[in-house]
Structure 1
């Protein structure tokens, strides 16, 4: 298992992550990319099973792995009827993640963003636009842009093939009109899209 973790995690995170996996009897599966989630946790036949997407960069992989382990630990400690991303999970995630928020594991410019994120962790690190954008610099190159980067009036495509026009900003998020239906949708600023046409 350690050899596998070496391929996916920052080097200094491998041993403590392996200890968490072992201590909590986690069965870890590394799976192909899923568009809707980075990882998930479920208990099947008494076994704690976690899946994490193989395409994540090492820092996203680590955050996702600890996020999912926190589900297993929180359910074990507080019972099966807690909210999946409620206060018990948040507290558990914070406690498990704290030893990893260190300059020997994460680049120093990510540490303040991580510290801020873990004051009140969300169901997905992708909803924290500043952290998400900072983590993206470690992704493999692709031809995508963030919505916040493209000009108003631009036409873009999302991962499911739907095409939208960027219209206006609402506080932090963006109103975009689906070209085929005319319906308006709200997008987080850090959604990755394929630019089709700049107007």
Structure 2
């Protein structure tokens, strides 16, 4: 996928309930879910494929220090306006240009599935983590056939890390609607 495609989607990207998190109930559900998976604030988070900065906003509001990265300049521009207290860079999530071993958390939502070599990307993401860092991945296998199953993502993570837990997320509170595809949160602590 090209950055031009995402640049074109930037202006309307937040319209989906799970993208913009404008609904207070959906936003609170995501905050509770993510904060429970992470070390306490003010831990440092790398938000890879940050889009318009919605999760960055949610986490900075909870006291985290967040660096966002996205390969769409238009998405990064919107993220900077949404969360002026965070740092954002234009870059490739499959090969992030962020400092190694500098993050307590690497967070990625709905990006791994779109990468040409998810195993190589995952190895690079783990290199960003401090020795006791936590990997937090939200992914899915959508009704269109795109995406990764939980088993596929778990297999990728287990090539690098031994501890992996998966929580399926069928509840409409996360998506603002009923879903019938597979969506999940994967957390790896070591």
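When relative contact order in percent (Cα under 8 Å, 6 or more apart) is calculated, the result is 14; to which of the structures 1, 2 does this value belong? Traced to structure 1. When distance in nm of label points 7 Å out along Cα→Cβ at positions 23 and 95 is worked out for each of 1, 2, structure 2 gives the greatest result.
Each of 1, 2 could give mean count of other Cβ atoms within 10 Å over residues 103-110, but the derived value 23.4 comes from 2. Looking across 1, 2, the calculation of percent of Cα pairs over 12 Å apart, for residues 63-110 alone that yields 64 traces back to 2. One of 1, 2 was used to compute distance in nm of label points 7 Å out along Cα→Cβ at positions 39 and 87, and the answer was 1.7. Which one was it? Considering all the candidates, the number was obtained from 2. Can you say which of 1, 2 returns -0.88, -1.18 when log10 I(q)/I(0) by the Debye sum over Cα atoms at q = 0.19, 0.22 Å⁻¹, for residues 31-134 alone is computed? The correct label is 2.
Given 33, 18, 16 as the derived value for semi-axes √(5λ) of the Cα gyration tensor in Å, which of the supplied structures 1, 2 does it correspond to? Label of the originating structure: 1.
Read the figures in this text as sums done on the coordinates, not as results from a lab. This one's a predicted model, so the numbers in the text were calculated from it and none came from an experiment. Cβ atoms are built from the backbone, for glycine too; each structure is taken alone.
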